[in-house]
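Structures for review follow.
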Structure I
């Protein structure tokens with residue numbers, strides 16, 4: 001018997017966000033609007049989205065013994081994310097980002113402090129821990145532990161999902177990709193791995209890595225899907241974008257929620273695109289995440305029937 005719908009292993013951060021009239025220049029001082037403090041991180045925010053939508057999620061990763069670490073755990077508790085498998089370290093500091101959002105354009109400037117937390121050790125992950133979930137979701141942080149967890153997942157028939165963000169490709173990621181079943185990546189990631197800038201070329205190339213299905217996301221241009229029999233494109237929903245922070249992470253959570261429901265790829269793509277679009281209408285990666293009822297109403301109100309097969 002599984003205990004969780006999704007077990008997430010990855011990064012958890014704190015984001016400090018504010019809206020400004022324009023991005024600052026050197027020595028410039030001016031007023032900002034209300035300041036928001038929210039949790040962040042690819043896997044962590046995907047788990048929050050899953051929980052808001054109605055799934056049962058758990059987090060594994062390292063948590064620092066500082067005030068930010070306390071806030072991370074408090075927010076997990078607020079969203080009913082199980083942290084039994086989180087590893088509280090004896091030293092180290094949490095990753096924190098300061099995000100300035102330009103009011104009229106939505107352009108961002110991001111300042112970040114890297115974490116000096118120790119890596120989660122592979123032996124911390126056990127077969128029982130992995131088998132407690134229906135899906136293992138990774139973002140590549142704690143890479144050796146992620147590879148070990150993915151191997152255990154394969155041995156226990158637990159599908160592995162991977163969030164390939166827009167950042168740099170880490171050394172060793174090529175060892176993880178063949179262990180992934182559900183590969184959902186940003187367009188920048190797809191280009192860096194395959195060398196193809198065109199998603200229509202990058203997607204089939206990524207499918208060769210071994211995943212059962214591949215999704216490439218590209219913001220307002222929508223997303224593309226491939227499996228061995230099907231290729232699709234889902235246009236993005238049009239909304240008044242306030243902040244795109246966490247949009248990809250919430251897409252991942254919503255996509256996995258649809259996967260858990262047994263929905264077909266078309267429905268999963270449309271649902272995840274709607275959740276991500278709604279999130280973008282509020283500041284931060286989490287405050288705008290809608291529940292299932294709100295998402296279904298949004299789709300009914302905004303549906304344009306735009307999903308279609310690609311060439």
Structure II
């Protein structure tokens with residue numbers, strides 16, 4: 001089940017991007033999700049990310065992220081109105097509680113908690129999209145020429161958890177084939193079964209670390225300048241992705257400087273649409289961010305287009 005959360009090579013169009021173009025696009029989504037406060041803009045970014053996840057065949061993996069995100073969203077929407085007493089539109093007043101004062105729930109606090117919950121969902125979804133389309137080794141390879149040893153440590157650390165999860169599943173399957181049932185028995189017996197499983201996993205991890213060390217020594221790691229046997233090609237599709245990201249980021253910064261994309265919750269709710277500029281900027285940003293989804297959709301139906309870009 002946890003394998004769904006990690007990168008898998010599926011031969012998809014979005015996975016064929018240059019890591020710099022993919023990281024720029026994801027970074028743009030993340031920056032705009034953090035910069036915008038207007039709920040319409042946050043919902044628009046969520047829609048774009050959802051379409052990109054669908055294009056990356058990751059709806060099943062996104063479901064696992066949503067289970068965690070929705071729980072956190074509910075907590076934010078419950079705690080924020082109870083803690084924040086600002087807002088003119090008071091919906092409910094409760095008893096006086098020491099330290100916190102009188103409980104006051106306002107419409108502004110509820111709306112703010114809902115908007116920040118959508119922002120949280122945007123951020124979590126962006127990281128889900130990252131795991132779907134960016135190969136960890138390719139991403140870290142971008143920075144290896146500047147800090148090779150540090151990138152190696154990060155690469156080993158990021159690969160450790162998914163590798164241990166897969167190894168854990170393999171060990172569990174072998175134990176079950178030998179007649180070990182992890183669902184039956186008392187609590188003490190279950191602890192004993194799982195402790196033996198963890199012990200085997202620890203021994204297997206130590207053996208893997210020795211194999212990695214031998215592999216590094218066979219490749220003469222650290223004996224001279226670093227060499228690279230595979231290079232990521234920069235293609236027209238990467239230029240289109242980079243252009244769309246730059247356009248969306250530039251439009252977003254311009255809109256924030258001119259008062260678009262922001263929203264005032266306190267002390268009273270502002271208008272979601274303050275003028276035609278709000279809608280125009282929203283459409284420009286969403287169209288620019290949707291370029292990868294549109295290109296991926298087109299390449300999936302016209303192979304001639306895919307061969308040209």
Structure III
């Protein structure tokens with residue numbers, strides 16, 4: 001059984017699941033916590049989740065984990081002594097626990113890898129510790145993935161995730177400006193907590209549950225050319241960001257469909273243009289660059 005929070009299911013998490021699959025004599029299993037412990041222990045400082053719960057479960061299942069236990073993380077569980085946590089895990093009947101090198105557990109995170117190893121051994125259960133997973137010298141972590149996404153460095157985030165950063169949302173009706181400009185867009189309403197930095201991106205989109213990938217250029221921002229009342233610096237009190245995706249060589253009616261958007265590369269920052277013609281000329285260049293980067 002792999003144990004952890006697994007937010008983002010990055011390459012480090014995937015290494016834990018791979019170890020479980022290699023050693024499992026039966027179904028590969030994992031234990032995770034819901035909600036993320038930071039939501040209870042330090043709600044004011046809890047980071048935005050890389051992906052929502054449905055996507056997290058989908059990604060974990062895609063790593064070959066067939067038995068997933070979601071432990072409610074409430075005040076009572078947070079107060080569990082380390083040894084009681086060990087007894088709970090052993091009570092599941094597993095033969096081996098798989099954790100990352102920096103795993104902690106129990107009240108006040110008092111339990112560490114070495115105390116876990118001893119406590120499990122006393123109960124006849126093995127411990128497998130997965131060392132840090134690094135890509136180009138950079139250790140994979142959920143914190144680093146968030147940092148890259150928030151900076152708009154989505155290509156860097158993808159190297160740690162092992163896939164592009166993505167978010168799911170519903171295609172809703174917008175103001176229709178894109179169509180009037182000659183670049184129709186799908187307007188995506190998402191509840192994903194983590195969003196990339198405001199800007200224009202080369203993306204791949206797919207209609208869920210199993211549509212083929214469609215190349216595109218997306219704008220995540222505030223449409224400042226049409227909104228004199230918004231600032232470009234992300235000031236507090238501004239309206240919510242909008243995500244508009246121009247799908248390349250695509251002309252179907254997809255209102256009210258569910259769509260996944262994968263952020264491949266950041267093309268530029270969002271900026272205010274002096275007029276519609278200047279904006280149209282820039283969008284033309286954005287689409288040309290997106291096609292080149294996506295190979296479509």
For distance in nm of label points 7 Å out along Cα→Cβ at positions 138 and 186, structure among I, II, III ranking highest is II
Source structure (of I, II, III) for log10 I(q)/I(0) by the Debye sum over Cα atoms at q = 0.08, 0.10, 0.11 Å⁻¹, computed value -0.43, -0.63, -0.73: III
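Just so you know, all these numbers are worked out from the coordinates, no wet-lab data involved. Worth saying up front: this structure is predicted, and the values here are computed from it rather than measured. Cβ atoms are built from the backbone, for glycine too; each structure is taken alone.
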